[in-house]
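Okay, got some structures for you below.
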Structure I
Amino acid sequence: MNDILAIFIEAAALTLLYSTPYLYAAIGELFVQRSGVLNLGVEGMMLMGAFTAIYAISPDGLGFHPLVGVLFAAAVGALMGLAAAVVNVTFQAEQGISGIGFSLFGLGLSSLLFKVLAGGVIVARGFDPIFIPVLSDIPIVGRILFQQNVMVYAAFALVPISVWVLNRTRWGLQIRAVGQNPAAADTMGVNVVRVRYMTLILGGALAGIAGAALSTALTGIFQENMTEGKGFIAVALVYFGGWSPWRVMGGALLFSVANNLQIWAQIYDLRIAGTPIPPNLLIMVPYILTIAVLIFARQRRRLEPAALTKPFQRGEN
């Protein structure tokens, strides 16, 4: 019984840890979509953030503190978000196609920089766990919730902050208004272009931080295409969560469990009818779940921002 409890506690703690990249990226994408823009370039932004952060903190790179690496990753992501804003908002490109372009750009550039600047495996020590006094000593709950690293605490703190910003601040009201009816928002004096620029920059910065969390807080290394579709899953999580930060958090935890099944199956020798579960089968689970999420999301079309993917031009209804 004690062994089972220990396995459960460790699995729950890892679920929170591995949900962190999903959560940062999905919350950023939620702000973007609530303003009426679809950013499919999250994957590329995460990859650039992952490389930038690990190179910034690696002894073979710049050798900075991990928090500085996260700031660098956020800056790179914000720059890519600004570029996406120019393409999607100013030039009104087709958002799906341009987003895929940014993802491919991030994949190619991160691979190029990795080969040129690192030349091989790049490793760095990231964030150590922070034990919250008193709370970390609580049986079971303390190990799961209060012995995580700062990236995990910040990711989950971002959820209520996002709810407050969207529902209790003037800027949040402007974001929701622009996403629902940009023409009406414009007549009320809201600068639609500026709001969408700001959300895309914010979404890019959070995608960069998501990549930094992956490389510095989870793995401590950078590998080419190490996100493995997590950016696209983050976009799906926004649909799954019905554009609500709380439900997006629940989806991030669900995908973290699905992503960790392959690890747990090997560590704990999970079997079905005495036969080991093939790891390749478990690798497919997050992607199968993504397809299921998108099918399920069709039932939530009424929650979708009315102006999502629709370009805005003043003087047009």
Structure II
Amino acid sequence: MLDAVGFGALNMDQLYMVDKIIGPEEETIIRGFRESCGGSAANTIIGLSRLGLKTAYIGKVAMDREGIKLKKNLEREKVNLDLLTTTEKGRTGKVIGFVDEHGQRALYLDPGVNDTIKIDEIKISLVENSRLLHLTSFAGEGLHVQETLLERLSSKPLISLDPGNIYAKKGIEILKKLIESVNILLLNEMELGMMIDHHGPYREAAKLLADEVDVIIVKRGSSGVYGLMDGLEVEVPALDVECVDTTGAGDAFNAGFLYAWLMGHDLKKSCYFGNYIASYCIQGYGATNMLPSSEATRVLKK
């Protein structure tokens, strides 16, 4: 039995270190370049795998340099590849990012073959026998494949969703079928307001979704995290560490939170462990380079 399955776009992250994030007609200097394996759900699944869970991934890559590297990386991270589809045609997804000296970033997405995945390419029985299905966004038709998968599951695992900016911009009505199946919603403050078209305080916005989702987690970066479940509200501060690069910080939080939740910890402890894992991530470049091993779970016993 699998502990967690991820389902979202798989991308190669190509990060350029720059003096500043610029606007139209501006120029800046590139100070460095790093390439790393990415994709929001994949980052979270790798985090869960390093923490000791049995994981698998639903996704699609081309057999180009980037696709082969992504596949080998998942294999190296002990992620089951039985749900991963490969194709000889097309190109693997990429995210081209620019990161300034404060760790802030701007990202450009090239989806490649991600949205060509089909429902009949997915071994549904493997998903049904997992404890958790973690969903993240696609740029195109992947959303409908996710909806179809949820409809076809005869027994549903715990469902978590991080909509990211791409899904949040679609709005709650377009996401309605997905949201109806979600147990845990993990998103940042901006995405929450965008998704439900609410520009007031994040606590008020989260409560507007309380009838739709069991657990709502609002990630607030250096301001910490807010959690809401059955009327219980928690606020957990971020850990004070030096931030080098925020790429993947939200995905790292998801790994920590979901691990603690699957282990039976309460809302506050799970939020704390999410912040704890995210604090590792932001101290280095790339989404998964700094993610810790299962030794980090010792903090949950304190």
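The greatest value of mean projected area of the Cα convex hull in nm² among structures I, II is that of I. Set I, II, criterion distance in nm of label points 7 Å out along Cα→Cβ at positions 36 and 76: the highest-scoring structure is I.
Once mean count of other Cβ atoms within 10 Å over residues 4-11 is calculated for all of I, II, which comes out largest? With respect to mean count of other Cβ atoms within 10 Å over residues 4-11, the highest-scoring structure among I, II is II. With helix-only ellipticity at 222 nm (-39500 (n - 2.57) for each DSSP H run of 4 or more, over all residues; to 500) derived from the coordinates and found to be -21000, which of I, II does the value describe? Answer by label: I.
One of I, II was used to calculate relative contact order in percent (Cα under 8 Å, 6 or more apart), giving 17; which? Computing relative contact order in percent (Cα under 8 Å, 6 or more apart) on every structure in I, II gives 17 only for II.
For distance in nm of label points 7 Å out along Cα→Cβ at positions 28 and 180, the calculated result is 2.8, so let me know which of I, II that is. Corresponding structure: I.
Every read-out reported here was derived from the displayed coordinates using simple, explicitly stated rules and does not represent laboratory data. Remember, it's a predicted structure, so these values are computed and weren't measured experimentally. Cβ atoms are built from the backbone, for glycine too; each structure is taken alone.
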